[in-house]
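In what follows, structures are represented as structure tokens.
Please treat every number below as a calculation from the coordinates, not as lab data. Note that the structure is a prediction, hence the values are computed from the model and not measured. Cβ atoms are built from the backbone, for glycine too; each structure is taken alone.
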Structure I
Amino acid sequence: MTRGAIAISAFWFCAMGALGIFFPFFSLYLSENAGLAGWQVGVLLAVPPLIAVAAQPSWGVLADRTGSRARVLFVLALGAAAGYAALALGSSFASLLVLTSLLACFSTPLVPTAVAVSFTIGPNVDVRAFGFYRAWGTVGYGVLVIAFPFFLDWLDAGRGAPSAAGGPLEPALGAMFPATAAMMLVAAAIAYTLPRWDALERRAVRGEWRSLLAHRPYVRLLGVAFLGYVTLQGPLGMFPIFVRAHGGSLDTVSHLWVLMILLEVPLIALSGASIERFGARGLLAIALCAGSVRWLVCGFAPESRWMAPAQVLHGVVVAGLVIGGPLYVEAVVPQHLRSTGQNLLAMVGVSVGGLISNLGTGFLIDAWGPDAPYQVGGFAAFGVAALLPWWLPAPQRAGVDRS
């Protein structure tokens, strides 16, 4: 492996490892430790995608205009590390709202910018190489999602006192914020050392990003991403609350996340071969169908033990939606606009779609109970999958690629 390949793989490991501490447990922290209502949790989970509507395209355009994509990635990781650390200061809904907003300015453009940098970290990077780099992120996520509950047990043992009656079952859960910040700080240090290749320095001209919005395949991909994340994102963000409502513990959440990533590593690592066999459109359709089955099982299963095997489908969803979408972008967007293309995709899908999904999930939980978002999301995801072959055309690159 080259120095650049090792560095970007290490970056993905640390950055996604940080999310492995934060993402699975944040909604649980808000619900139990911060004592927020369901609608308040939904609003806080909707803040990052709302902020990302402005942050993601802005950072993407900045990266493409300056050509300093690796340096932009470093700034984003450093800002995200500071934001995660600052969340420990939040003690009320209002303060958490402000701090979550500040964090989102840096954290939401991080992953799409890292995708763009991964494709340009060295000469002749293809989808197979990208799949290998990104798979290290899933490994990092899995290692930290398993290790963090053990770390909490160690902290609780050090306290030497049981949880207060009526209080949170995991009183030390706030340790997730400095732990996440530490991992992201390491990722920032790695981003600073990334080598500078010519491909990283190609610059877009002012206003050139608008050509993407006139390109039919890319615009239709944005529509698929939006609908896909509307159906799938909110239930995933609220999953710890769903598990707790069915009698699960923090360890249950951790163990279910292990099942979620069981297939994710090999599927992402082999995403290049999957693209050759099914195409980007095929991966997206498979992801939506897998997500539909997963949430329908969770929403309608007569016993909670049914939810465990269904989580294996998470790897299929990630490999298809989270990887298939960016790979479709790579196939249709000129190389000097790839940061903008990836960030716009994340904005429309993860951010706008996730915003609507998180708000809707919080409302459904309060109105009809914890099973409702999974029942609604499952049926809706199947509908999007049925429309995809008709809606999304074969990849065709926009404009002239100045590579």
Structure II
Amino acid sequence: MSNVTALEAQHVLQTYKRQPVVFVRGEGSRLFDEDGRSYLDFISGIGVCVLGHAHPGLAAVIADQAKTLIHTSNLYYHPLQGQLAARLASMSGLQRTFFCNSGTEAVEACLKFARRYWYSKGIKNRTQYVALEHGFSGRTMGALSVTANSHYREPFGPLIPGVTFIAPDDIKGLEAAVTEQTAAVIAEPIQGEGGVRPLSPEFAAAIARVTKATGTLLIADEIQCGLGRTGRSFHFQSFGWTPDLVTIGKAIGSGIPIGAALVAEHVAKEIFAGDHGTTYGGNLLSTRAALYVLDELDQLAPHIKEAGALFEQTLLALQKQHRVITSVRGAGLMRGLELAVDAAPVVEAALKSGLLVNRTAERVVRMLPPLTVTAAEIEEATRILDGALRSVSVEEVKA
């Protein structure tokens, strides 16, 4: 490990605070470090590796495509973009797809498309956005502009002007914030980085009502909670939303970089050749992987619902054993334990015991296991969490 960290210290830009472990191999829900030690992975690359690690079917598809054709650029057609876009349209109800390489890029695309929509309609002053406190949309300049946390924002200002943040339970604030200058409202149905915070049905209904009444576009940010994570194709479907734009990333390639902006037909009609582009987006390798992943997620849907229900039950039982757990949040296989204290010691103790989880919003232990996770692995993870909570004496800290 010393050689790895020393080399990185010399040559890798120090933008990450890494955990002190070097992973070299994976299998299913487990990762193995350079010493051969096994870890149960309940963060799965921050919600990315939905089929687990070294999935043999995905590996075979990637290998086959790599020896056939990886990339041609978007100057030409290839057979897979249309197939994948059609699948996504069927799943989401949004007719068209713009392919990119990450969730952040999908957000950038949707922010641009929202402005272009109004510009094409001749309404050139409708350029502002409404976003939510605790929301996280990415770290590029546009995505950062609709990300609420000042820790991420302040060193890089001034950002895009005209963004209003409201609390994700403030219906009156929402009604006041959306004006005739608002291009779009952007919201995560479950806020991930902000602490695994699901929107309430009442607030979600208010978003739908206000955007419909004013004609404001609705961007559903499904990068973390979408594509089966909560037991549905998209979590916005649980609210009955009909968004105009949807961002996806993370899960769609199960480790192969790909993101997408899904675009409703009435918005797509106002977007034209040259309005946006990407060199790598939608190449053959990424789209082939994504098609395979979506096929697998279809088959996993019943399992995800069962595993999600079990996960919730075990975490609620854990809460009864530890007063320091103030709430269990999330849906399906996207869960967060909010603590009365900083979550960092619990995350570190879990790592020492062979469980990978992470800390977000300071006091939340976030868990995003592979969607292939087994009941036995859920029980094992819960046992390790129980030990981690006890080992750091958080009960005494709270008392």
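For the reader, a short list of remarks on this structure follows.
- Value 20.0, 65, calculated as Rg and Dmax of the Cα atoms in Å, assigned to which of I, II: I
- When P(r) over Cα pairs in 5 Å bins from 0, in percent, for residues 254-317 alone is computed for each of I, II, the one that comes out at 3, 13, 14, 14, 15, 15, 10, 8, 5, 3, 1 is II.
- When FRET efficiency 1/(1 + (r/R0)^6) of positions 6 and 366 (r between Cβ atoms, R0 = 25 Å, to 0.05) is computed for each of I, II, the one that comes out at 0.25 is II.
- Computed -12000 for helix-only ellipticity at 222 nm (-39500 (n - 2.57) for each DSSP H run of 4 or more, over all residues; to 500) - originating structure among I, II: II
- At a computed 29 (relative contact order in percent (Cα under 8 Å, 6 or more apart)), which of I, II: I
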